[in-house]
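Values quoted throughout were computed directly from the atomic coordinates according to the rules given, and no laboratory measurement underlies them. In this text the structure is predicted, and so the values were computed from the model without any measurement. Cβ atoms are built from the backbone, for glycine too; each structure is taken alone.
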Structure P
Amino acid sequence: MLYFLSLLFKFIVFIKNYLYDNSYLKIKNLPLPVISIGNLSAGGAGKTPLADYLIKYLLSNKKKPAILSRGYGRKSKGIKILNNKTSRPATFFGDEAFMLYSKHNIDCVVGVSRYKSAKYLLSKKTVDYFILDDGLQHRQLFRDLNIVLLDASKNKDFYKMLPLGRLREDFTSLKRADIILFTKVNLISQDKLVEFKKYVNSKFCIDNVLTCDLDYCLSDFVSDKNTEINKSMPVVLLSGIANPQVFKKNILDKNILVKKHFVYSDHFVYTKSKINDILYYCKNNNITQIICTEKDWHKLKEFYELKDFLFYAKLKINFLNNEDLFLNKLLSLGSQSQTINTIKTGPTSDKGASLNKADF
């Protein structure tokens, strides 16, 4: 049954992409660079850490990026802007959008139509770049750079179409990618990485691939600075993310003794009652350290009773090859952008300027 549902889903996705590829559905253009970060699959491949990395780099080069997000899992409707006047909680905007705004204090706008969201923001603010979060499947908006992430730690069953596997699009959609990035290669052996590359190439031939690690550092709840946790004492893990197993493995790899892992669904909304249950367990088992993900931390920090317990694991991305070429490509987009006048319907292809063999 799942096999036939998977075929049906694949057919629906094919029709959608056919309509965009052949101009039956229009792709709209913004008058400044759009960088899309997306993946073929549902779930975490490292999009948010990459967005965090890009924002830091652009800010360090005196650029003003803004985030375009659907605001997945949010408890609001319509277009919403996060800025320094924001007083709503993370659940109002979506976890990833709220986290990126909170860390960098940049404009972030959430809405179903990212084109309309961008148009609304540009009527109020001046920005240099848009970063389109989870943008691969959002064909309506042209992007100047289309980055597609593939989680190298997943097995072949993962890379089947929904609901048989976790793919939202099959590997032929990689033709729209300007940059393909294999993530989480630190979680597998070199032999497994070679095997994964061969598997992807058997589905769609790719010439140039960037690779990166995803690793954690621990930050204190109060000071928000890197700090050492007491590894001689056991900890409790707390996560509401797409890949809790990867989170746990990374913590265990740091020789930290995990007593219990409280696992909740992605975008979980924490309540006072749930926090009390967790603290009750900790106190009854002499646990004085709780480690959560950075995404969860932005929701948990409102519970002040966690102050003496909580650390968060900050997920960082580390490029293993061609990082300079990648970053230079980002800055070159800004020099190619046009002066902001009006927003107009643009090209019929959403593929931007890729890194080619000469770049490597």
Structure Q
Amino acid sequence: MKILSWNCRGLSTPSAIPNLRNVAQGHHPDIIFLSETLSKTQKMESIRVMLKFDACLTIDVEGRSGGLSVMWKENTKCRVMNYSRHFINLIVSDGDKGDWRLTCYYGYPDRNRRRQAWDLLRELRDMSALPWCIIGDFNDLLSQEDKQGRNPHPNWLCEGFRNAVSDCDLTDIHLDGYPFTWIKSRGTPHVIEERLDRAFANTDWLMLYPEVRLRNLLTSHSDHSPIMLQTSVTNRNGNTYSFKFENIWLKEEDVGEVVEDGWNGDRELDITGRVSRCADRLQDWGRRKRMRFKQEVVECSEELERLRGRHDPDNSHRYKEVQEKHARLLVQEETYWRQRAKMHWLQ
């Protein structure tokens, strides 16, 4: 099972939903938790449909801040336990492992409410005796190692958070990849990075999933990185697709040449043979188009990962350039799929 958690910092900018789609298609989560959606139920329902998830619970934005949403697929067998503006409790049924609790959490962003956040963790502990995993943006640090940049984090805040975690019998799940999940002031001498997003689990849950992994992902939207919790290694079988003409291809300048080559390439073929040859040519041509586009996105992601921890002026400038290109490519892909959907609807 895979669980994606991301403080998306709103879903209204042009690059937000394309980035979310790209992460979902690339990593195939079974559950997606989004915080700071700045959105309401109607919009989140449309996103759920777009991502092909089966169920969704949304805590609407209030004013200009907040908003939570969790969506899941039917085969994960989730049911809602309770929720508030800062958490959503789900009961997950996982076959012979039985039921366990997943808490999707968003910590108070205001420092003067930290004690309230720690007390909330203790309240969450007492809500169920099931094996427990909690994931999200905690807006808190366990130690000075969770921060890089100016001004150390106050020790009393680290200690208070550690005490709350200890009181709840929670273990911090190791984060694979880049060690920080939030950044501020990239490209300036005042850059700050912190690990605000994480996952914890109690002893009972870790006994169910001893091979659990937590990965730090990357997008070109939001100052937070998505994190992906994977309970075990899974294999996915590839899908086989039959030929289907895409109306959006009609907007491509070279589609006529592809059809002409397919039709006239072998004059000894009958009409059925020519149609089949055209289909083969179009399918290969369309696949190359998609692969070139996907390859550009992958190359951008790989370069962003290489530059992620380099904050000198030259590398920061290059990071911004690649980040903008990554976002632009995903927006172009989103436009492609919208045009495709519209053309099929008009049929």
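A few points about this structure:
- The greatest value of distance in nm of label points 7 Å out along Cα→Cβ at positions 133 and 213 among structures P, Q is that of P.
- Read-out helix-only ellipticity at 222 nm (-39500 (n - 2.57) for each DSSP H run of 4 or more, over all residues; to 500), computed value -13000, structure in P, Q: Q
- When distance in nm of label points 7 Å out along Cα→Cβ at positions 37 and 197 is computed for each of P, Q, the largest belongs to: P
- For Rg and Dmax of the Cα atoms in Å, for residues 45-228 alone computed as 16.8, 53, the structure of P, Q it came from: Q
- Identity of the structure behind 19.2 (criterion: mean projected area of the Cα convex hull in nm², calculated), options P, Q: P
- A value of 24 for relative contact order in percent (Cα under 8 Å, 6 or more apart), calculated from one of P, Q, originates in structure P.
- Once FRET efficiency 1/(1 + (r/R0)^6) of positions 101 and 333 (r between Cβ atoms, R0 = 35 Å, to 0.05) is computed for every structure in P, Q, the highest value turns out to be that of P.
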